[in-house]
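Novice: Alright, structures below, take your time with them.
We did not get these values from a lab; they are worked out from the coordinates using the rules stated. It should be emphasised that the depicted structure is a prediction, and the values quoted were computed from it without experimental measurement. Cβ atoms are built from the backbone, for glycine too; each structure is taken alone.
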Structure I
Amino acid sequence: MSRQRRAAWLFLLLLLCSFGFYGIRMYWPETLPAKGVTVPIPLGASNAQTIASLARSRVLPHPRLFHLAWALAGYPPMQAGLYEFQGRINQAQVLHRLIAGQSTPLNLLIVPGWRLQNIYQEIRDKAPYLDRQNLPQGAAAARHLAQQGVGAQGSAEGWLFPDSYRYVPGTTALSVLRRAYVRMQRELQSLWASRAPGLPLADPYQALILASIVQKEGAPPAEQAHIAAVFLNRLRQGMPLQSDPTVIYALGERYTGQLTPQEMHVESPYNTYLHTGLPPTPIAMPGLGSLMAVLHPADSADLYFIAQGDEYYYSKSYTQHLKQIQRYLQHGGGAAL
């Protein structure tokens, strides 16, 4: 055999060994710890940082080989996300998941009726992978958020649409809240454009404020349009709204869970027992149902209601209202307006 043929055979043998080594290392499954491995790949991470994070977590025993496989695939982008690996997995499967973005869903939940402080608590307790840098804190957080484009009329309160918002590690909390604000703007403007005629509301913001009050009254969805009609009728007649949730909002951290007669007289523009009209800002994040209830209220002339559990009783006059109270509240109590 000539020297050239021997060199060719040697080269072919080395090539086959290389491909064999590559195939074994890329497709041979590695056994991960019993509890699995979680690797956050933050938004904006470079491909080198991504590979380094996977290697540190022992998901990639051969990071250079993984880099070669990624190069042979054409350098497709690897997606940010929270990746959870369990059982046995090979490096080819890891690469596929990173390219396809097959990560664990992360969502920030905003519940109808929550205040801004509840959303902040959710971010602190249940969204560890959100970037909280530059998120305003303290008593003036609602005002500072509005200054950063999350809210309007000088406050973020009421402006964050309740829903579940998807994100990946490294996403800023501000950007998620901005999405919720944009969604509320869109929903509010759409409903305002198709609102019922003759509403005693000057602009969409007043609708947002009243919807937050209807939301915090805690009525079942089927009752919200009727309750909205009661409040709207009171606005038409210049009557105070007399809504307990506005007083609770005025009390803030001083509220202990049960309104006392003294607390009902707390001096605040949010106390709708002392002041007519709407409070200065929303008192919570209204859901779509309460927004629809305010802008498409029930056809009713009622001015009062009482609640006994999930049952609501409405009255057009104060005399009738007193009779309702005497009839129903003496049999177990309830809430009255």
Structure II
Amino acid sequence: MSKSDSLYLLLGPEEGEKDSFVERLIGKIAKSIGQPPEVHRFYSFDRELPEVLATLRNGALFSPYRIVLLRNVELLKGKKDLDQLAEYAAAPAAQSSLVMFSEEIGRIDRRLERLVPKENKVIFWELFENQKMGWILNFFRKRNIRIDSQATAFLLEMVENNTKELKDICEKLSIFFGEGSEIGYTDVEKILYHSKDENVFTLFDKIAGRDLDAALEVLAKLLLSREADAVGLLAGLLLQMRRLKALKLLIEKRYSYEEAFSRVKITGKRMQKIYAAGAQAYSLKELQAIIQLIARFDYRVRSLGTVLHPTVLQLFLYYLIVKGGSGTFKL
């Protein structure tokens, strides 16, 4: 691989397209070296930059090539970090790629941006409304499944504006209903809220009501069902908490609930009730802390064995519901 593959900067909120970009990069490298590269994942708030750069410079154990995925790089603003990154960019490690991520677009330090070749800096914008609708229809069309407009609109309410989360939910629906089926609004609502099985949306319902005992009960059922994993649960909750934060921000700006629901595209009566309860139960400061909390626990569950995930998620719910995302913890 050439030096031009050493640094990448992926910006914007469209996580699905970022994942696809990384998958293509991994595929290109695997084809070049004849085997998959070794991939390491870090968050800027959780690891010191020297540790990240050392991973790039040290030889890989199982592959001749290393890819390091570093998220939340909008936090890299100190002179020391930027000097170290500049030093690395001037002489990057051979057989390695550093891929930096941020959902932010305007908050990245200009010095950091200048270190990345122009062709390796990519912004992944949110989909437009018609693109989201088309994405869902096309997804089901490829699987010979019909979905009506009300069901599609409901899915768009439930999922944040990126194809990664849309794909996760649509995959589950396509498996449940199967080829040749037709999906309506009541089918989607039943699967997400009214079925006997628990899911991330019923868990969010208990979280919004700040009911720890009920949330722990739902979590236990989820883990026993083996239909959900820790990473997927945290990703789903992150979507809901971001939307709740957006709603809370509008309410604090003196928008009526009706206006706020319209702006964040929450139209279903059941969903409005859940989000209204959450907006009353949590402060804006708590919601911001909870979003950071989810990112921290996401890193932890990825680095720990699955046998520890139930305990970690129980601890997560305690810090979310009881502590409002604050407090110190060690895992």
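Novice: A value of 0.96 was computed for Rg/Rh (Cα atoms, Kirkwood Rh), for residues 105-144 alone; which of I, II is the source structure?
Specialist: I
Novice: The value -18000 for helix-only ellipticity at 222 nm (-39500 (n - 2.57) for each DSSP H run of 4 or more, over all residues; to 500) was derived from one model only; which of I, II is it?
Specialist: Computing helix-only ellipticity at 222 nm (-39500 (n - 2.57) for each DSSP H run of 4 or more, over all residues; to 500) on every structure in I, II gives -18000 only for II.
Novice: Another question, if that's okay. From which structure (I, II) was mean count of other Cβ atoms within 10 Å over residues 289-296 calculated, if the value obtained is 19.1?
Specialist: It was calculated from structure II.
Novice: Still on this structure, I have one more. State the single structure among I, II that was used to calculate volume of the Cα convex hull per residue in Å³, giving 185.
Specialist: Details: I: 185; II: 154.
Of the structures listed, the value fits I.
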